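Each structure below is given as structure tokens.
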Structure 1
Amino acid sequence: MTSKELRAKRAKLIEDARALTNGESMTAEQVTQFDAMMGEASRIMDQITRMEQADNAARTLAEGIAARAEAGGVSADQQESDEKQQERVFVAWLRGGIEALSGEDRAFAMRRVLAYQASFQNAGDMGTATGPGGGYLVPPAFAGQLLVALKDYFTALNLFDMIETSTGADLPWPTNDDTARRAKIIGENQQISTGDMQFGQVSLKAFLYATDAILVPWTLFQDSFMDLDGFIRNAIATAFGRTLADDLTTGTGVGMPQGVLTGAAAGPTSKGSDLIYDDFVELIHSVDRAYRTGATFMMNDNTTKALHLLKDQIGRPLWVPSLITGMPDTFAGYPVTVNESMPDIAAGATPILFGNLKNYKFRMVKQVSVVRLNERYADYLQTGYFGYARFGGGLPTAAAPLKKLVMAAKAGG
């Protein structure tokens with residue numbers, strides 16, 4: 001089935017599940033049936049997501065090759081050919097180190113090494129430059145696929161404003177809230193008044209992250225069919241994805257990135273321990289209209305389940321399943337992003353975020369580097385690899401473009 005057909009099937013399941021709730025109460029059998037139907041709808045959504053992510057990944061990688069070709073002044077075919085050589089050299093290096101390379105591939109690798117060493121010596125930044133142990137051999141395709149895998153693991157990355165920098169130095173970011181500025185009626189020949197714009201500045205820092213060692217038995221190296229770079233790429237993406245999902249959501253900003261939920265301003269408090277339509281009206285309108293364009297809800301999957309049954313004041317379902325490929329479901333007219341690092345619904349918790357997530361800045365320094373540990377695990381007949389990179393994040397704004405719903409401490413409170 002196509003993703004469009006799967007979306008239609010899922011929408012019908014959700015509609016049928018809602019029909020079970022139309023009475024004053026649900027029987028135990030109806031509750032069981034409802035849970036089963038919503039579980040199937042969730043599984044179908046997972047399948048849709050995988051299909052659409054694969055299509056998006058292929059399109060993103062093709063666009064990356066075209067962009068790099070244009071920047072390098074070569075044809076897309078030449079760029080693709082060059083990157084295939086880089087990939088071949090990288091895989092050979094993963095399997096056997098520099099010693100495993102010969103001929104043109106070895107010459108290519110050594111040119112990369114020497115070029116890196118020259119830039120490293122000129123940078124005067126001996127402690128923070130990327131490259132030692134293999135960063136200079138990581139091909140653009142690997143880096144691009146890794147970023148796609150990260151976004152697949154932590155889908156909110158697609159909605160953040162990503163900033164790539166060539167160094168890890170603190171990045172000054174100006175802040176300004178000008179929503180209160182207004183024009184005035186003046187008389188003819190009357191001098192206009194002045195009003196300074198109030199700018200502030202915060203620094204977006206970058207933090208060094210490293211994965212645990214990924215151990216590969218030597219016996220697998222002998223199996224030529226093994227997709228070693230894919231295996232390592234997925235392992236690195238999973239490790240980084242788990243950590244970044246938590247840090248970019250709930251990070252304190254002290255010795256780590258500031259998470260988007262941490263940086264968001266507190267919005268309204270729910271009317272009670274259970275969510276109702278009024279809570280979302282209050283949350284939406286707590287964000288200034290200037291910041292509601294492109295806004296989305298963010299919550300975890302448990303919260304989405306609770307919201308599927310909510311209706312507005314005239315009985316219309318607030319949750320609308322998407323029938324369009326690539327478009328998310330909407331709730332109360334706004335898209336929904338699922339982020340499993342968001343907290344569950346509980347007294348005093350902040351399970352729902354609302355606003356335009358482009359206001360959150362995700363910072364990535366250069367690219368991920370890969371280190372090959374040649375001898376450390378030799379007595380286990382294994383070779384180790386680990387990835388490291390520098391990431392950061394924060395909500396550098398003087399306004400309040402993102403608000404979080406605060407659950408009441410107790411019913412009615």
Structure 2
Amino acid sequence: MTTSDTGRRVHARIDAVWRLESARIIAGLARMVHDIGLAEELAQDALVAALEQWPESGVPDNPGAWLMAVGKRRAIDRIRRTQRLEGKLEEIGHRQETEARDRPPEFEAAEDPERIEDDLLRLIFTACHPVLTAQARVALTLRMLGGLTTDEIARAFLVGETTVAQRIVRAKRTLSDAGVPFEVPEGPDRAARLSSVLEVLYLIFNEGYAATAGDDWVRADLCQEALRLGRVLAGLAPGEAEVHGLVALMEIQASRSRARTRPSGEPVPLAEQNRGRWDQLLIRRGFAALLRARGLGGTPGPYVLQAAIAACHARARTADETDWPQIAALYEVLAGVAPSPVVELNRAVAVGMADGPERGLALLDAVADAPALRGNHLLPSVRGDLLARLGRIADARAEFERAAGLTRNAPERGALLDRAAALGEP
């Protein structure tokens with residue numbers, strides 16, 4: 001094997017290690033310096049050191065511990081330089097410096113697993129703090145917890161790399177200026193903060209599940225990253241029913257991935273999907289997460305309810321066996337717990353299947369003027385389906401064409417135009 005081949009293998013190993021370990025390293029360093037922006041800089045310094053040293057010395061047996069140790073040493077150096085006269089070195093870094101002075105990084109003592117988990121949970125709550133915009137929370141979460149580069153995040157969301165970089169920089173500055181503590185919230189603040197975390201994970205998942213723009217209908221990498229982070233969060237916060245509810249929802253929805261697109265890339269409607277291609281392992285995992293959520297008791301929250309709806313679809317062996325009355329009832333409960341025009345739109349679909357398209361259309365028309373649905377292609381798409389079932393072909397075709405003009409996703413646009421064309425002449 002040539003030197004260049006060895007170098008490429010080492011760099012590939014470093015990339016893999018960084019993707020797996022970066023969140024833990026940043027979290028551990030943030031506990032030391034109380035600033036996630038600085039923590040990421042220190043972690044990046046450790047990564048640079050690995051890129052410089054590992055091709056020559058080889059990858060250490062515990063690469064994550066090596067990176068953490070180097071990051072801590074960089075933190076101690078930073079503290080020494082900037083706060084020499086304030087005694088902060090002794091307060092924060094003296095113990096680590098003394099233990100590590102004459103030893104290489106790979107011989108550092110292992111981190112306490114419980115402390116690592118606490119640090120990760122702190123990082124999740126900090127990166128998803130509601131003081132940040134939704135876009136900033138998503139970008140910062142993928143950067144800090146997913147280990148994605150700005151280029152990878154930009155390509156996933158079809159925006160410029162500079163835009164993503166600016167969002168991340170502004171997010172770090174906002175957290176610093178607002179004095180957001182690096183901690184897990186308790187008391188009344190915890191529910192609101194947890195809701196923000198779950199919103200971020202589901203935004204990431206949904207962008208992968210049904211891309212809002214571009215040439216791909218599904219972006220599996222985003223779905224997988226959101227699901228991975230959701231599973232991590234469920235392990236860190238096992239007593240939170242809504243966390244398990246979100247994981248259940250994502251597991252069950254992800255189970256349909258192989259059946260959701262045609263070879264051409266166009267989306268396949270749920271009713272037309274080959275359910276034999278649904279991933280039964282993911283469905284079982286989703287059911288298990290839903291049982292854990294229900295086992296914690298209390299009033300079901302919006303993610304538990306949505307997971308229950310997804311479970312109804314997963315239990316049906318064919319589209320005709322779908323329990324639409326149960327789904328409509330669950331959407332009615334969801335509308336009471338988390339009212340929104342989007343929930344009402346989905347409820348109209350369920351009621352239209354359970355009680356007939358007239359009832360569904362009446363519900364849909366009641367929210368047609370909602371600002372949240374203005375310019376949303378889903379409204380005319382659902383309306384077109386209900387009108388087609390009522391035999392109002394010309395109206396249905398016009399709605400499908402309007403929906404096609406509103407969506408920014410190329411495969412979805414093609415599918416909507418096909419549906420309009422398939423109606424033929426009235």
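Throughout, read-outs are computed from the coordinates displayed, never taken from laboratory work. Quick caveat, the model's predicted, so the values are computed rather than measured. Cβ atoms are built from the backbone, for glycine too; each structure is taken alone.
Work out the source of 3.5 here, i.e. which of 1, 2 gives that when distance in nm of label points 7 Å out along Cα→Cβ at positions 22 and 278 is computed. Source structure for this number: 2. Given 21.5, 85 as the derived value for Rg and Dmax of the Cα atoms in Å, for residues 190-365 alone, which of the supplied structures 1, 2 does it correspond to? Of the structures listed, the value fits 1.
Work out the source of -22500 here, i.e. which of 1, 2 gives that when helix-only ellipticity at 222 nm (-39500 (n - 2.57) for each DSSP H run of 4 or more, over all residues; to 500) is computed. It was calculated from structure 2.
Of the structures labelled 1, 2, which one yields 22 when relative contact order in percent (Cα under 8 Å, 6 or more apart) is computed from its coordinates? It was calculated from structure 1.
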